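Read-outs throughout are calculated quantities, based only on the coordinates presented, and are distinct from any laboratory measurement. Since the model is a prediction, treat every value here as computed from it, not as a measurement. Cβ atoms are built from the backbone, for glycine too; each structure is taken alone.
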Structure I
Amino acid sequence: MSQDLQYLSTVQKYVETNFPKATLKDIHQTLIYYHIPFEETITWSYLFKIMETGKDKLSLEDYQVGDTTLEQIFLSFAKKTTSERLKITNLA
């Protein structure tokens, strides 16, 4: 268990060092989810290059890279709207 936590920490440091604006979204067992915001300097080829290097260096079994879906955008917007409504209700 301690080795798993140490390994996850090492992977997190690797991602956060190479993508300083990355936001940790979730950790579930040995899966780590990050959001890496759009930047002109981060191309798809650069992203894959860094992740392939990490896969070799850290012995990652696998990784996934994907674009934000419309569903994710909608859910994020809906979550913010609900949160704002709760704040207004609490102030009233």
Structure II
Amino acid sequence: MAQPPPPPQPKMEMPPNALMPEAFLKECLQQPVKVKLSDESMYRGALVAVDHRLHIVLKDATEFSPAGVQLAAYPECFVRGNNVVSIAVE
């Protein structure tokens, strides 16, 4: 016997002035950001580029351990989007 289909989900509508993450981040180019990764490490630097998968390029980036210890500094670095947990504009 076949199962009945699940009930329809309510549609979520975005407010007309809402920005998608990529669009918002493109407005923040050249601004300092803090990027937290899934391994709990963090990068700080100026946002140079972002794409639809939230791959990020940072300029003058600093890498921090999960404990907050500075690990390295890079003139430019690439952060793969699937590792990103959060991005904060500073």
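To which of I, II does the computed value 15 (relative contact order in percent (Cα under 8 Å, 6 or more apart)) belong? List each step's numbers first, then the result.
Values: I: 15; II: 26.
So the calculation was done on I.
Here helix-only ellipticity at 222 nm (-39500 (n - 2.57) for each DSSP H run of 4 or more, over all residues; to 500) was calculated and came to -20000; which of the structures I, II was it taken from? Going through each structure in turn, the value belongs to I.
Given 9.1 as the derived value for mean projected area of the Cα convex hull in nm², which of the supplied structures I, II does it correspond to?
Working: I: 8.3; II: 9.1.
Only structure II yields this read-out.
If FRET efficiency 1/(1 + (r/R0)^6) of positions 2 and 42 (r between Cβ atoms, R0 = 30 Å, to 0.05) is computed to be 0.35, which of I, II is the source?
Details: I: 0.35; II: 0.05.
Answer by label: I.
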